[in-house]
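Just below sit the structures, each encoded as structure tokens.
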Structure P
Amino acid sequence: MIYVDDREDGKVLEMFAKTGLDVEVKRLKCGDYVCDELGVVIERKSIDDFCGSIMDGRLKSQADRMLEQYENCFVLIAGRIGDRKTEINENCILGMMSSLVMKGIHVVCLDNEEQLVFFMKRIFERFTEMNGGEKK
């Protein structure tokens, strides 16, 4: 079962629900998409939300909570750095990405929400396969 935060973007949630994976919507304390049985958490961000969460400090606390609770942590970003609408410096964005990676969080930038949904689906499928088709 993959739990999706009830505050998640409706368009992305709708696309994800069509993947064929078992999905349940509920309020999550950490992340936007989680599978407790697989130890996987995904925080989904648009490029502008990623920038905003750097500027207001949310991203650091979100990352810390993810690392405390899950073995396999991902931050997936929909949108290109060059397309951001915020004034934040590109080096600041890249610096935060490298900090997350050094902490053990996988950071992946994708062009759009369609790619992001496909990528999330494959993450959950691959972790299930790695566990022999069984959830741990």
Structure Q
Amino acid sequence: MARNKFISVIDDDPDIVLLFYEALRSIGGFTIFKFTDPKVALQHIKTNRDAYVLIISDLRMPNINGLELIKSTKDLNRNIRTILMTAFDIDDRLFQEYMKSKIINGFLQKPIEIKELYSEVNRQIGLHKK
């Protein structure tokens, strides 16, 4: 049996986390984790850095913002794919730099339809629906 790979959805909005978690549970070969606290998420990623293939993170969260979380994740394992999502316009030098240097691999603008989520996740890691 192939080793299970991890995906995390990280957003301080529990409704978004639950919606994305439920949507992504149908894909085979992946364990989906959901976090509303980015510090807890980062600790889980640190502990399981070799099992992770993707994190999907909101930009604006308390304690650690999405850019910091994604950069910390890439520092742990450059192979983890990252998707940043936000409801806000981003005109930020750091965001542009992270996109260019592939620290951020994908981007989703809220509100996000489930088909957009699937499309971007598929672009990053490939999806295999059960």
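Rule-based calculations on the coordinates, nothing more; no lab input. If you're wondering where the values come from, they're calculated on a predicted model, not measured in any experiment. Cβ atoms are built from the backbone, for glycine too; each structure is taken alone.
Numerical summary
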item: Source structure (of P, Q) for helix-only ellipticity at 222 nm (-39500 (n - 2.57) for each DSSP H run of 4 or more, over all residues; to 500), computed value -12000; result: Q
item: Distance in nm of label points 7 Å out along Cα→Cβ at positions 24 and 120 from the coordinates reads 1.1; which among P, Q; result: Q
item: If distance in nm of label points 7 Å out along Cα→Cβ at positions 72 and 88 is computed and equals 1.9, the structure in P, Q; result: Q
item: Parent structure of the calculated result 3.5, given that distance in nm of label points 7 Å out along Cα→Cβ at positions 32 and 96 is the read-out and P, Q the choices; result: Q
item: Which entry (P, Q) yields the derived value 1.1 for distance in nm of label points 7 Å out along Cα→Cβ at positions 16 and 40; result: P
item: With mean count of other Cβ atoms within 10 Å over residues 80-87 derived as 21.1, matching label from P, Q; result: Q
